[in-house]
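Peer 1: Structures incoming, each one as structure tokens.
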Structure I
Amino acid sequence: MNRKRALKQLYATYLFFWLVATSRRPVGTNVFEREWDVLLILDTCRTDALRELGPEYEFIRDVEEIWSVGSTSKEWIEQTFTTQYASEIRNTAYITGNPFSNTLLGDRKRTKYGTTNETWIETVDWSAAFIRDNLVDPDEFGHIEPLWVDTESDARVADSQKPESITNHTIQAARSGEYDRVIAHYMQPHSPYFASSKEYDQLLEYEKHPFGALKDGTDRETVWAAYLENLRYVLDHVESLLENVDGDVVITADHGELFGEHRMYYHMPGNPHPRLKRVPWLRVEASDERTIRPDVTLDGRAGAPEASEKQLEALGYL
């Protein structure tokens with residue numbers, strides 16, 4: 001066994017014990033413990049990045065922080081939508097472009113993470129039995145709107161995952177009056193970084209695969225600038241959303257991102273690094289001025305096909 005493979009097996013062992021422990025005692029603040037009407041999840045948004053762009057947006061003021069319950073989307077989802085908060089979840093609409101949200105629809109492979117491919121944790125039958133399943137049943141949700149796949153497109157990044165689609169569906173859910181709370185899970189600023197183009201096939205290599213580029217010698221400033229541009233991409237749509245919903249809006253993240261801190265990159269489950277686990281918590285009072293009239297429908301779980309391997313690869317999960 002070579003050194004890289006041995007380290008991967010060792011990491012899988014650590015992750016197994018981490019998941020066993022945190023399934024019983026989560027580490028972090030569950031968002032349902034806080035007050036909000038609309039919660040905007042900006043996937044991989046770091047607090048320092050949001051503060052850096054603060055001067056460009058009037059609504060970014062006094063960015064606080066909380067400890068997230070996960071360092072990856074899958075971990076965050078499995079630690080957030082739990083039976084402890086079933087009564088709140090029954091009155092919540094979750095609009096999501098994140099493919100790991102399929103764990104809420106019954107695909108509950110508790111030990112399957114991209115970082116654990118071909119390790120013992122995924123090959124033995126008994127490992128998942130030790131990890132407590134706290135997830136609510138799909139029928140316990142007020143509504144789940146899965147937007148991680150565009151059934152009309154074979155693109156690596158579906159248009160339905162881009163900010164405009166998430167924004168329009170969130171506005172529709174908020175205006176319906178059927179839900180006490182609405183969560184919008186935006187995929188940006190998660191890679192790929194739509195900096196030089198808004199079309200995946202036209203992106204530069206370091207925008208498609210930023211962490212491989214960093215390891216191969218691309219300077220951090222170049223990659224960080226692309227990350228910030230991707231954050232601007234989603235914040236422009238957040239700005240529009242704030243003019244089209246009513247109530248207390250909170251902007252936060254499921255987890256952060258690592259750009260070489262302590263020689264670590266990307267985001268891996270079970271990593272307690274503060275740049276991953278401490279996420280922004282920004283409160284904004286919103287008023288619906290009806291500047292957007294979305295022409296979308298909320299199809300719910302019926303429109304939830306599996307994400308393709310090439311889509312997961314584009315997001316860095318494979």
Structure II
Amino acid sequence: MNKDFEIDLGTLRVVLAVAECLSYTRAAHKLGITQPAVSKRITALERKLRTKLFRRDGQRFFPTDACSALCERAEQIFSLVDQLTESTLHFSERPTGSVAIGVPQSTGERLLPLLVPAFRDRYPGIFVRVEQGYVADLFEQLMAKRIDIAILFGHFSSPNVELVPLADHELGILYPASWSRRSPLGYPVPEEISLKEAALLPLIAPSIEQSLRPLIERTFHAARLRPNIAIEINSLALQMSLVETGFGCIFITERAKLGARNGSAMKFARLADASMTWPMSMAFRRHGQNTQAAKLMMAMIQDCMPALMR
């Protein structure tokens with residue numbers, strides 16, 4: 001090999017960071033180095049390769065075709081490096097490393113108390129980071145490689161994501177306890193409510209970008225009805241706080257209602273004449289090698305499911 005063309009991994013990380021951030025300054029911040037150090041590495045590599053890697057447009061730096069090809073190979077190299085590390089850790093009695101998982105709020109509040117202590121007891125050398133958010137946001141974080149595993153609800157179809165089915169949840173209506181005496185229907189909400197009755201209740205709904213909203217729209221549309229959406233809120237905690245005040249109702253699983261902090265202020269009604277099935281899956285990126293830490297976490301998530309579904 002011609003030593004004049006050797007490229008160290010640190011320089012490849014700099015190229016990938018600039019290509020992602022489109023900025024020397026932001027790339028430097030991400031890598032924890034100075035902006036001049038980023039510039040120096042890029043300039044030296046461009047001299048070595050005798051080609052421009054970035055095209056400047058105002059304050060942004062866009063990768064050239066040569067840079068895009070380099071980045072594609074660099075991703076493959078780092079995947080191989082991870083595999084080399086993990087193949088060694090596989091034989092270790094005490095695996096090390098880190099894993100980042102993303103969970104929706106309601107699921108996280110019930111899953112994490114089961115998952116995290118058990119995982120820490122079994123694998124004390126693995127650091128765990130947890131992100132909480134709406135499903136659409138968690139999907140974006142997974143694609144951006146900010147998390148390794150995401151717990152997702154809904155139907156997803158992406159060539160870049162592998163889905164492992166975990167459970168199917170049946171949705172119903174969570175409504176203010178005061179509606180059990182008198183509701184916007186003019187009478188108490190029944191224990192099993194028809195979709196036509198549900199269409200008359202003020203609904204607190206997530207925005208259309210969230211995975212639950214299309215399910216709500218499809219269910220009502222199939223019955224030739226329209227949901228009575230009073231407000232859009234992309235936070236389950238805020239949705240439930242408005243339910244407590246008597247403002248409206250939400251679609252949710254009965255298990256999530258049981259885990260609510262102020263459950264006595266709210267009641268749950270099943271749908272009498274419709275089925276709203278919300279699948280829960282564990283997602284990870286299809287391309288690239290999962291780390292040993294991520295594999296161990298995925299296995300333990302599956303182990304926790306029977307207790308979670310009780």
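Taken together, the values in this text are just the output of simple stated rules run on the coordinates, not laboratory data. Since the structure is predicted, the reported quantities are computational estimates derived from the model, not experimental observations. Cβ atoms are built from the backbone, for glycine too; each structure is taken alone.
Peer 1: Given a computed value of 0.85 for FRET efficiency 1/(1 + (r/R0)^6) of positions 22 and 182 (r between Cβ atoms, R0 = 35 Å, to 0.05), which structure among I, II does it belong to? Intermediate results must be reported in sequence, preceding the final value.
Peer 2: Numbers: I: 0.85; II: 0.05.
Working through the options, I get structure I.
Peer 1: Right, another one. Quick check: 42 is what I get for percent of Cα pairs over 17 Å apart, for residues 94-157 alone, calculated from one of I, II. Which structure matches? Present the calculation step by step, with values, prior to reporting the outcome.
Peer 2: On the way: I: 55; II: 42.
Going label by label, the one that fits is II.
Peer 1: From I, II, which structure was mean count of other Cβ atoms within 10 Å over residues 70-77 = 14.5 calculated on?
Peer 2: II
Peer 1: Identify which of structures I, II gives the largest calculated value of FRET efficiency 1/(1 + (r/R0)^6) of positions 54 and 206 (r between Cβ atoms, R0 = 30 Å, to 0.05). Don't skip to the answer; put the middle values down first.
Peer 2: Values: I: 0.75; II: 0.15.
Top value of FRET efficiency 1/(1 + (r/R0)^6) of positions 54 and 206 (r between Cβ atoms, R0 = 30 Å, to 0.05) goes to structure I.
Peer 1: Here semi-axes √(5λ) of the Cα gyration tensor in Å was calculated and came to 47, 24, 16; which of the structures I, II was it taken from? Walk me through the numbers on the way to the answer.
Peer 2: Working: I: 28, 24, 19; II: 47, 24, 16.
Answer by label: II.
Peer 1: Let me ask you something else. When helix-only ellipticity at 222 nm (-39500 (n - 2.57) for each DSSP H run of 4 or more, over all residues; to 500) is calculated, the result is -8500; to which of the structures I, II does this value belong? Write out the running numbers ahead of the final one.
Peer 2: Working: I: -8500; II: -13500.
Matching structure: I.
Peer 1: Comparing structures I, II by relative contact order in percent (Cα under 8 Å, 6 or more apart), which one has the largest value? The partial results should precede the final answer.
Peer 2: Working: I: 30; II: 21.
Ranking I, II on relative contact order in percent (Cα under 8 Å, 6 or more apart), first place is I.
Peer 1: Follow-up. Figure out for me which of the structures I, II the number 3.2 belongs to, where distance in nm of label points 7 Å out along Cα→Cβ at positions 78 and 118 was derived from the coordinates. Walk me through the numbers on the way to the answer.
Peer 2: Working: I: 2.2; II: 3.2.
Going label by label, the one that fits is II.
Peer 1: Supply the structure label, taken from I, II, corresponding to distance in nm of label points 7 Å out along Cα→Cβ at positions 222 and 254 with the calculated value 2.0.
Peer 2: Numbers: I: 2.9; II: 2.0.
Of the structures listed, the value fits II.
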